[in-house]
1. Which structure, out of I, II, III, was FRET efficiency 1/(1 + (r/R0)^6) of positions 22 and 302 (r between Cβ atoms, R0 = 35 Å, to 0.05) derived from, given a value of 0.10?
2. Hey, Kirkwood radius over Cα pairs in Å, for residues 78-141 alone derived from one of I, II, III reads 12.7; which structure?
3. Thinking of I, II, III, which structure, once helix-only ellipticity at 222 nm (-39500 (n - 2.57) for each DSSP H run of 4 or more, over all residues; to 500) is computed, gives back -13500?
4. Quick check on the output: 4.2 is distance in nm of label points 7 Å out along Cα→Cβ at positions 126 and 190, derived from one of I, II, III. Which one produced it?
Structure I
Amino acid sequence: NAQENDFSSEAIIYPWTSGRYGNCTGTGPCVDYQYHLNSDIFLNNLLYWRVTGDDSWFKGQAIPVNDAIVQMFSELVHYNQTVDGYSISNLTDPDEYANQVPDGAFTLASVAKIIEWTQGYSEEFSLDVEANWSSIAANVALPFAPSGILTEFRGANNTAVIKQDDVDLINYPLDYSSENYTREDKLTSLDYYAVKQSPDGPAMTYSLYSISANALSPSGCSSFTYALNGFKAYTRAPWYQFSEQQVDNFTLNGGTNPAFPFMTGAGGWHQVGPMGWLGVRVVEDQLILQPALPPQIPYVSLRTVIFGGAGIKATMNYT
């Protein structure tokens, strides 16, 4: 895939969708579309390593893939003198209402973050890192508006609704920060984009908002409200399986025949407890817990969390 799209033999690139062969197709493009898929694969490899503690698998199977993904991005970005940073000219970020746009915020932040993670594990295992990767990570051209809002992409305006969680993903699960994008900036992004969310968007969005709100909001009950929004409107009796949409009738929901059961929605909801209320983060070499139970929930027993191959059981109460 990479060589067929003018990348080097050291690079790797994945198609948006694929079947048996994993090749680039018209419905599963590799380029000029959702490049962030490659960052997602990188993160999945990293999470599996941290959860299992399997160094042998990570060094033998995951690092070659991860390094090749970073190599691809290092060839994809270009230095843009106009914005004084590294740009990507044509992409689609998670918000699929905005296709083929320049400098998607989530993708650029993901490039910087996966380079940071690469530097971390390379130091741990005494591996070499390409010299130009650090410069790319420190100078991605995040598209800030004059107001200071981090826009979804360069040139985005203030009137569009969004399909699904996008810029907020920079907080969780990406956990990207810089001197130009602080904790306060992340909260501003969450509050700004949550009110631009389309009611016809897919089910996982509000669960991710809940996780971010629990981590970022200094007060209030927005985390609990987002958690309810991410569950009640999307689940269907009798088994409370997730539908992709709040309204299943395509004549009323923007013209979508919703997926059912929608596993992405279930996956988002099932992260609210451990990643939101308990504040679990497993991407570093130490397990991070930052518990904060919403006041509407007096007590909760969470499922077992795995880190480094060991299971951790947690119960929480508001006192």
Structure II
Amino acid sequence: RTKAQFSEDSLLVKEAKILADTMNHLINESEQIKKPRILYEELDAIRIYFRNIDDGKIKRIIVDDRLLFSKIKQYLCEVAPSFLERIEFTNNSNIYFDNYDIDQKIQELFEPKLVLDSGVVLHFNETPALVAIDVDSHKLNHFGNSETFALDVNRKAAREIGRQIILRNLAGQIVIDFLPIKRESNRKIITEIILKILKKDKRSILYGFTKLGLFELSRRRMGESLSHRFMTYQEPIRNVKLASSDLLNLINRELRQNPGKIFVAHCSPNLYRHMNADSNPNWKIFLGSIGPVVKLLENKKLLGFNFELV
């Protein structure tokens, strides 16, 4: 219901037809099978993503895995054929990470403090009860009318807050502490900015400003937030999954800048055990793709999930 309130009628009709066809197919299959087997499974994360994205906002889809590339093309043929001309395969996705500074942008998503180009500072605090977001004008010079100044800061903040809520997958009760604005017309401007961004998300309900001047909204929870998935809860350190990912990314960057060089990766005991665990094939797959140019060593002087590449 939350998702449907912002959807166009044509999309609802299309999805209803797909669901009806799926149901009829399952009924027919169940009547014909003789042995127990799975008739239906929920879509994987990638298919769910393509099912929910806005067609008009995607220019290119770049995939660096052949099997995944084939699966995506097959799925798009069924539900979104307009995307087919925009999907392309690449053997080197690292060039896109470098050109668009994606590694840095990913790292920013885990920071509780985000400084915007305008100088506005956003603070994100996730608690078991709610998500609190604070807007700080920081060192911006304050000239003229305080209401006008607050509106200007809040407009810049609102655009980025809506974007960060989606990227960080923040959910549940969300409270935003904007700079104080009293005029109802100005509060309406801020509400419309957030609504415009979260309308595409289709998971949020906006309640607006409270008597205390706080802005409240709720967002339907779908999976964990990024910080809960990859960071140790309420500790400013990385967990082992994020640390291993950072190590592989660093090795990739160094190999591109220093081709032919042999590297040694010194890892803390916890990270070293994770990298060599049978349940974690990523390191072996990674070595298979780059060759024997990196040696992994355990360093008991390193704590937590830290590492050094030399």
Structure III
Amino acid sequence: MLWKQALQMNRPVLLLGSGSNVLFLENYTGIVLLNRIKGIVIQEDAEAWYVHVGAGELWHDLVTYTINRQIPGLENLALIPGYTGSAPIQNIGAYGVELQDFCKYVDIIQLDNGKKIRLSALECQFGYRDSIFKHNYRDNYAIVAVGLRFSKFWRPVLNYGELRLLNPHHITPRQIFDTVCTMRRNKLPNPKIGNAGSFFKNPLIDTKTATQLLTCYPDIPYYPQTNGGVKIAAGWLIDRCKLKGYQFGNAAVYEKQALILINVGHANGSEIATLAKYVRDYVADKFAIWLEPEVRFIGAEGEVDAIGALS
């Protein structure tokens, strides 16, 4: 097994899906293993569909697969890059929907002994772009499959962006899927342009801070949370700092979506990180809010603390 061989050679090992959400700060000295475990199995009962998905299935292919088979639920998560095995790590989400809304279990394997473990959704400890796979199960474990449950009593989620313009009484999952695909294609760079999608998380703030911000900036996009806090749009904060199109070396803030940093030439990881630090510091100076990277940072020996790298 490659994992054991790498350990015997005293080399670090990095497990990746497509690498669409990572930033290499420098040349990685270890061995990179790509997860390509395939397979989709569907079962159903009177109330729901149950979909078991191999970690090596492309996420958007899975979304398309379910929509084509009249299984609604993932339409808001269309066109998110990467593989299914990476989805639980980040608890991926978009347009008011997150993986945790459908996740029933995650199957993992302990790499040093081959032991298989099934974690329930509760055991995955999902949070906003967070899970136990970033903590207790980050090292020496690999996600091999994800189990999803989709209720047959479907309700559209139309709380974000242009989805609010759709009629909830006359809407289909396919129409939401098509709308989301159009929105993402309009605001995201060509995949040939180096980027990792949303570079920063949308910050969660308390209601007092949110009220103060809304007093000064009534047009700020905000989303009350069930825990009493408020999520605000990081892209809006960056845009208000007039940083769209700002360039440092060969790295730049994307002119159509301020939340995305792009490689406009041959920028290395250090240039991207320097730009990210500039953006983060600028937003903190103007709004007293520190943005947290959504992208995972990889150093020479493996993953490093992203906030620490930008401090």
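1. That value comes from structure II.
2. The read-out comes from structure I.
3. II
4. Comparing all candidates, it corresponds to I.
Bear in mind that the values in this text are calculations on the coordinates, not laboratory data. Keep in mind it's a predicted model, so treat the numbers as computed, not measured. Cβ atoms are built from the backbone, for glycine too; each structure is taken alone.
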